[in-house]
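Next up: some structures, all given as structure tokens.
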Structure I
Amino acid sequence: MQSDRRRIAHIDMDAFYASVELLRYPELRGQPVVIGGGSATRPVELPDGTRQYFRMRDYAGRGVVTTSTYEARALGVFSAMGIMKAAQLAPDAILLPTDFEAYRKYSRMFKEAVAGIAPQIEDRGIDEIYVDLSAWHDDVEDVARRIKEAVHAATSLTCSIGVAPNKMLAKISSELDKPNGLTILTRDDIERRIWPLAARKINGIGPKAAEKLAALGIETVADLAQAQPELLRAHFGRSYSEWLGRVAQGIDERPVQTYSEPKSISRETTFERDLHARADRARLSEIFTALCVRLADDLKRKGYVGRTIGIKLKYADFRGVTRDVTLPEPTGDAAVIRQAAGECLKRVPLDKKLRLLGVRVGTLTHKDELATAPVAAQAELPFS
């Protein structure tokens with residue numbers, strides 16, 4: 001098969017946000033640290049030059065964990081977990097605020113370091129990329145080590161690399177020897193190293209699918225590889241069951257996509273406490289404006305404008321609602337985005353407390369394709 005000659009690397013920065021923070025606060029190395037707090041959790045500089053850190057046990061609110069150090073993960077604290085729940089598991093862990101500007105800076109540095117060696121890159125997020133190393137088939141391990149060294153030289157951070165015949169296996173292998181790992185996987189290694197893993201380790205098998213598989217007695221990748229196609233088809237449908245059968249055998253022919261157009265760009269925030277449209281109008285207006293400004297900055301930085309402006313609300317009872325409007329001309333202007341999003345807000349009930357607010361711009365176009373850009377005045381937020 002042609003894929004037997006492919007060598008795809010998945011490069012994943014180790015505990016990325018937490019590792020960036022440890023560069024700033026090196027005295028916290030080796031301690032359980034959680035990233036996800038707001039500005040109130042920022043360390044306090046003391047007169048003697050030391051810092052006073054915020055402890056998890058002192059947190060009150062509904063924030064979620066962005067990431068954690070490996071020491072905190074050993075205590076059961078993982079990303080997307082509620083901070084209050086995490087505080088019960090690790091009350092003495094240190095809580096730090098997120099700093100996405102710093103994370104984006106280090107993300108650019110690590111990707112530039114990789115591109116200097118292997119430019120065939122598929123960007124998968126702030127802390128992970130795929131790289132096509134097929135041109136270095138015979139000395140792929142040496143190239144992978146050079147990449148690790150270049151990333152560390154540029155950022156002082158470590159990454160884990162998995163190299164395999166395809167993207168699916170590369171992603172799994174990058175997780176096998178974390179942190180600071182390097183795993184080279186061939187097709188001959190699938191039964192020995194991949195089949196014993198839990199089926200949910202395959203990217204694309206989510207919690208619900210994993211639960212459904214477990215109910216059928218399918219716990220591992222080996223179980224999935226040996227499952228009868230008729231059984232999978234009866235419970236998952238034709239398309240998804242065929243995909244399950246392929247990936248369990250280590251088959252994934254997806255190419256490394258060096259470029260793809262984003263469908264939309266968005267910003268959202270979960271409030272530390274529920275806010276009401278009337279009682280908290282000033283605070284909501286401030287948050288709304290900030291989201292629109294940050295979204296406009298994102299569009300400018302990435303070189304896009306968009307015609308579809310949308311909002312996302314989540315109420316205190318976790319019920320969500322979205323609305324959008326399509327403008328006659330694309331925009332990247334914060335005031336125009338705010339005005340259009342405000343029109344969307346007028347079309348949703350605002351009689352209940354809110355826990356989340358988000359703004360989105362879709363139907364994107366490259367800014368340099370436009371001769372002119374529309375200008376509009378800033379509008380009032382319809383929280384009243």
Structure II
Amino acid sequence: MTRETVRIAMNGVTGRMGYNQHLVRSLLAIREQGGIDLGDGSTIWPEPVLVGRSEARLAAVARRHGLDAWSTDLDAVLADPAVDIYFDAQVTAARAEAVRKAVAAGKHVYCEKPTATGVTDALELARLARDAGVKSGVVQDKLFLPGLRKLKRLIDGGFFGRVLSIRGEFGYWVFEGDWQPAQRPSWNYRAEDGGGIAADMFPHWEYVLHELFGAVRTVQAHVTTHIPRRWDEHGKPYEASADDAAYGVFELEGGAVAQINSSWAVRVDRDELVEFQVDGVEGSAVAGLRRCRVQHRAATPRPVWNPDIPATEDFRAQWQEVPDNEEFDNGFKAQWELFLRHVVLDEPWRWDLLAGARGVQLAELGLRSSAEGRRLDVPELSL
């Protein structure tokens with residue numbers, strides 16, 4: 001058996017997302033399974049090199065997981081010819097500069113979204129990677145959720161016929177931080193640090209809509225800050241300069257309309273923290289993180305509006321559960337495996353920095369639409 005070792009500089013792994021999803025549940029999980037089996041007796045073996053600003057925190061993570069490579073000197077790590085890939089899960093405002101350095105050093109790049117705070121920088125990163133001949137990837141984890149994979153199965157099987165509309169609800173109540181600690185870091189609520197729910201979630205909605213239903217052609221959004229005062233990790237109050245709720249209407253290629261609400265100031269009355277209802281001529285579905293339920297045209301009841309009597313129908317019971325029919329791995333891990341295969345074997349890959357720039361573009365246009373109070377076209381991006 002041969003082992004192809006791939007050294008990955010991981011910047012931002014002391015943060016919640018970088019540590020939990022990318023280090024522990026992705027790369028370390030791949031190592032625990034023996035690497036990525038290529039089916040010919042060889043494997044891809046990821047070797048993390050932890051990068052960050054805090055020496056103490058990096059050392060603690062390395063010690064906890066038996067890793068021996070970590071550094072607070074990003075430039076030195078990028079200058080190491082043994083490092084193959086640069087991964088970035090820092091705060092958004094710091095990402096573009098670090099990715100530029102990585103590309104200039106000839107490293108393949110894989111990073112969280114959004115890739116930059118503006119579409120100009122996001123497109124520049126995509127061009128730099130193309131011109132340098134390095135491979136690039138952007139995390140688009142929601143495509144790998146069990147619920148959305150079941151939804152994709154329905155689409156590919158022609159279940160919906162012509163899709164009419166998509167309605168999405170995402171969010172939960174993030175505590176202000178005064179009497180209970182907030183579940184999200186305070187930089188999420190500071191525009192100067194790249195925060196804001198539109199910047200965070202519109203890139204997700206772009207790739208979900210683009211991959212499943214069609215490219216976004218127009219956007220009309222209302223973006224607001226419902227909770228203007230919050231408390232940071234040290235209990236210090238601050239004024240939120242970034243939005244915590246974004247309500248968007250998106251017209252898609254082919255005519256379908258998507259309406260998606262995103263909020264960190266909403267209390268959950270749904271089965272899951274994100275749900276999409278898709279209505280088509282032939283049938284409808286409701287998909288969340290894990291579950292997906294359907295109602296076919298032939299099994300659709302005939303509701304009658306009558307506000308004078310109590311409802312006698314159990315509407316939720318009229319839907320049928322879509323079975324798993326397969327084992328679903330962690331979505332972040334699944335995409336990491338595909339990217340590593342892309343780097344080592346040059347297998348097909350489409351979630352590159354240009355795809356990431358489309359998400360940044362949609363967020364930027366959404367914020368502009370809200371500020372100007374009008375619907376905006378979404379031009380097709382190219383390099």
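Since every read-out is calculated from the coordinates, none of them should be taken as a lab result. Note that the coordinates shown come from a computational prediction; the quantities given were computed from them, not determined experimentally. Cβ atoms are built from the backbone, for glycine too; each structure is taken alone.
Here distance in nm of label points 7 Å out along Cα→Cβ at positions 230 and 294 has been calculated and equals 3.9, so which of I, II was it run on? Computing distance in nm of label points 7 Å out along Cα→Cβ at positions 230 and 294 on every structure in I, II gives 3.9 only for II. When mean count of other Cβ atoms within 10 Å over residues 118-125 is compared over structures I, II, which one is greatest? The maximum falls on structure II.
Please compute Kirkwood radius over Cα pairs in Å, for residues 198-341 alone for structures I, II and give me the label with the greatest value. Biggest value here belongs to I.
One of I, II was used to compute FRET efficiency 1/(1 + (r/R0)^6) of positions 54 and 246 (r between Cβ atoms, R0 = 25 Å, to 0.05), and the result was 0.00. Which label is that? Mind showing how you got there, number by number?
Working: I: 0.00; II: 0.20.
The read-out was computed on structure I.
Computing P(r) over Cα pairs in 10 Å bins from 0, in percent across structures I, II gives 5, 18, 23, 28, 20, 5, 0 for structure I. Could you tell me which structure in I, II was used to calculate distance in nm of label points 7 Å out along Cα→Cβ at positions 94 and 350 as 3.4? This figure was derived from II.
Looking at distance in nm of label points 7 Å out along Cα→Cβ at positions 70 and 126 over structures I, II, structure II comes out largest. Taking FRET efficiency 1/(1 + (r/R0)^6) of positions 46 and 262 (r between Cβ atoms, R0 = 41 Å, to 0.05) as the criterion, the top structure among I, II is II, with the largest value. Which of I, II yields 20 for relative contact order in percent (Cα under 8 Å, 6 or more apart), as computed? Only one of I, II returns 20 for relative contact order in percent (Cα under 8 Å, 6 or more apart), namely II.
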